[in-house]
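Have a look at these structures, which come just after this line.
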Structure P
Amino acid sequence: MHFFEQLTRWTGELSGLLWESPVTLLVLLGTGFYLTVRMGLVQVRGFRHAVSLISGKYSSAQDVGEVSHFQALSTALSATVGTGNIAGVATAISLGGPGALFWMWVTAVFGMATKFTECTLSLKFRQVAPDGSVAGGPMYTLLHGLQMRRTAAAFAVFALIASFGIGNMVQANSVMDGLGYLFPELHESAWLVGVLLAVFVGMVILGGVRRIASVASTLVPFMAILYIAAATLVLISHASEIPAALSTIINLALNPWAVGGAAVGEAIRWGVARGLFSNEAGLGSSPIAHAAARTNEPVREGLVAMLEPFIDTLIICTMTGLVIVVTGVFAESNDALMGAALTAHAFNSSLGDAGAWVVGVGLTLFAFSTIIAWSYYGDRSVYFLFGERAVLPYRVIYTLLVVIGAAVPLQLVWNIADITNILMALPNLLGLILLAGLVKKLKDDYFSRPHETT
């Protein structure tokens, strides 16, 4: 136990050093802002067409790829719609105040342009094997687009490590956090819960991207609708308090005269950190899933990918944040009532036991879907680094780590997730900035053909 406490302290100091740095925040938000301007507000101008692409009306049987636009989006959303939407929002508000939610919105708006850019590049530089299987992502963009072999390998290494943290142990740990709120006695059986979760994960990920996409495209719409419906019920019952809640969020995010500069700084720090953790814009993870999409038009998949931050952060995270603020439970947060437990408490205070159940069940489904999607990200990173022979051993190790993640202290896992977020983001963002001109050229060419976008 002493070792875990020491490791938690060390990783916490490193995470704080990385995330408190103005340079880090400037790089993350600045890249999104730059791409928003460079791509001509593509998140606004291309939004309607992006929605129409999901229907499949522009797809062709001759297109190269393994999964449909909708399945690729569902797989990527499986990874992004996870504990960040329930535990991450609550953690941001607990540590940064309600104003943190505003900065999550900012990361989402700029993140839409970032997602468009990174996923367009992922399709442009993906690698298709003779059997039709696809491998893509920032490592291939850096390798084929910029001939930066070492940087490409560095990204793949960071993504591999991140898959064990942000994609695996964080999720298993948050399942225990949510279920433990409903059934406190389960904390004594964390290993058993981890084993059961690992069995289900193994059954899916051993089937590769097609099985992952099939499960994700069924699970994601169901779990998102269930969670949004419950949050809507809470907000309807507190409708009169929503304007005041929005005013509080904006005031605490932007007004240093009202709350002090330090409080605004904490709102920015935790809002950006948890916003990035939730929608993963700029991390380079989602492009790995989108690379498998069945299309010969890179821009199309970039547009589809752009919807992720919108759905994940501007809709689902906003629902969670508003529920926490309008019910007033953010003022009650403490060491025992944090993360998913705080969100469950907010729903419980308005909907009773049914509200807590929605969070517990929602968290379990969100986390499960995230674990299976992130397994594919690590899978493709291992393939890039070591070839096909390393894929099966990776999947076995990944499944076993689910069990360990369920019993590791929450703060330690979050610290590791924050650190690996930064390590993945840096080489990816470098590639995006250097290749932004190419993406703009591809976008302009695509939208110059009216028949493609009607």
Structure Q
Amino acid sequence: MSAEVGTPANPLRVAIIGSGPSGFYAAEHLQKQADLTVEIDMFDRLPTPYGLVRGGVAPDHQKIKSVTKVYDRIAAKPNFHFYGHVEFGTDITIDDIQAHYHAVIFAVGAQTDRSLEIPGEDLPGSHAATEFVAWYNAHPDYRNREFDLSVESAVVIGVGNVAMDVVRILARTVAELRETDIADYALDELAHSNIKNIYILGRRGAAQAAFTNPEIKELGEMADADIIVAPEEVDLDPLSQAFIDSGEDRTAVRNVEILKAYAEREPEGKSRRIIVRFLASPVEIIGTDKVEAIKIVKNELYATESGSLRPRATDQFETIPVGLVFRSVGYLGVPLPGVPFYERWGTIPNDKGRVLTEHNSGEPVTGNYVVGWIKRGPSGIIGTNKPDSVETVNMLLEDAQAGHLFTPAEPGRDAVEKLLKERHVRYVTFDDWLVLDQLEQQRGAAVDRPRVKFSSIQAMLDALEQAEAQGAPNPAGD
């Protein structure tokens, strides 16, 4: 590869597949290279950017979504272009990328849930938590999903932050939900919800729960839902108590304090009850035509050789009548066409972000890089993606210096846009997104809400066409 890559005459061209936080942080670090001329093209299958910040962050957590202002500044730089409504593998392939870019960074996240692998899991009324989250967040792929909210009891399996989001949305009042940007159809459905009891099941103990302090604290501050924690649920076994006493994990210490306070609290007789159960694993979802109950086993903790505490089943079982099940026991990535994949972890095999042909023992794949959950698995918060993306981009820059990238035959944005047009791909630019963003906020203002989202791709494209026909001002000021 020419040593002149990264000069004004021959810019370093990088394609980023996916427009969530990890993709934007990768773009930001590339933009910070003062001695390099870089061109960044970001592609997303949806017309809208921001990934899980738009489609995953709970609607009642508006402050978290303000991180998109950082991404807007990254997108406003002249060396950045967004191509929404372009699907990798069909609209643009790995061969196309190689022909037009020096490198590609995969930032596609983890898009499916782990299964429980228990009998009855496929019964109607048993769902992946991600489906529900995407549905209430107006993700176009999930807007037509149906959830039977006429039942009286639901169970959420898992004690991570996503599980807590699902519990909160089920327990919120209509008035609380109306102050959010929840999908309008989800607001209507939840307004008629008959759910009274929401069980939370954690397979390990209170000291091992994965939720953060604010998430569990919030469950005790619901307008019309009591949180129920039986005292025995927070009685710690000696090993867990020793872990808490060590003060090693401040989050765990505070979680236990909050839960113990709940155990001493008298229920106020609110309309809904959030019932927290630890050391409980589902073993069967029971029902004939739909979910009718869940059978759980009581667990006990034991120490492994490495010192970690793991759950194992006892001989104590219990059956809880429920009509709705949400599993939230981890996310998995899905394979991309022409890109190595490690099935067991649901990730792209890599070494510090350099894609490998095989997990652990593979060779680096020239020009291929990975960031975010599809790189490391589903861990951390939004900010965790920043150092993760910096690490990957540093590998890319090292390889650029050494001449170990693609040698594109047609480096240039014009060639990419010509290719997309020839394939009749109606791509959405960042300026187009700013128009959609403004329209969503206007729709929200009309009904006193932060925004009312477009929930179908066709509706988004139609709205853009209409705005163009009416000569709508460009929010970017171009």
Structure from which 28.6 was derived, mean count of other Cβ atoms within 10 Å over residues 169-176, options P, Q
P
Of structures P, Q, which gives -23500 when helix-only ellipticity at 222 nm (-39500 (n - 2.57) for each DSSP H run of 4 or more, over all residues; to 500) is computed from the coordinates?
P
Ranked on mean count of other Cβ atoms within 10 Å over residues 113-120, which label among P, Q comes first with the largest value?
P
Value 3.2, calculated as distance in nm of label points 7 Å out along Cα→Cβ at positions 49 and 217 from one of P, Q, is from structure Q
Any idea which of P, Q comes out highest on relative contact order in percent (Cα under 8 Å, 6 or more apart)?
P
Ranked on FRET efficiency 1/(1 + (r/R0)^6) of positions 17 and 89 (r between Cβ atoms, R0 = 25 Å, to 0.05), which label among P, Q comes first with the largest value?
Q
The value 33, 24, 17 for semi-axes √(5λ) of the Cα gyration tensor in Å, for residues 65-288 alone, derived from one of P, Q, belongs to structure P
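Starting from the value 1.05: which structure in P, Q was Cα Rg over 2.2 N^0.38 Å calculated from?
Q
We did not get these values from a lab; they are worked out from the coordinates using the rules stated. What you are looking at is a predicted structure, and each value in this text was computed from that prediction instead of being measured. Cβ atoms are built from the backbone, for glycine too; each structure is taken alone.
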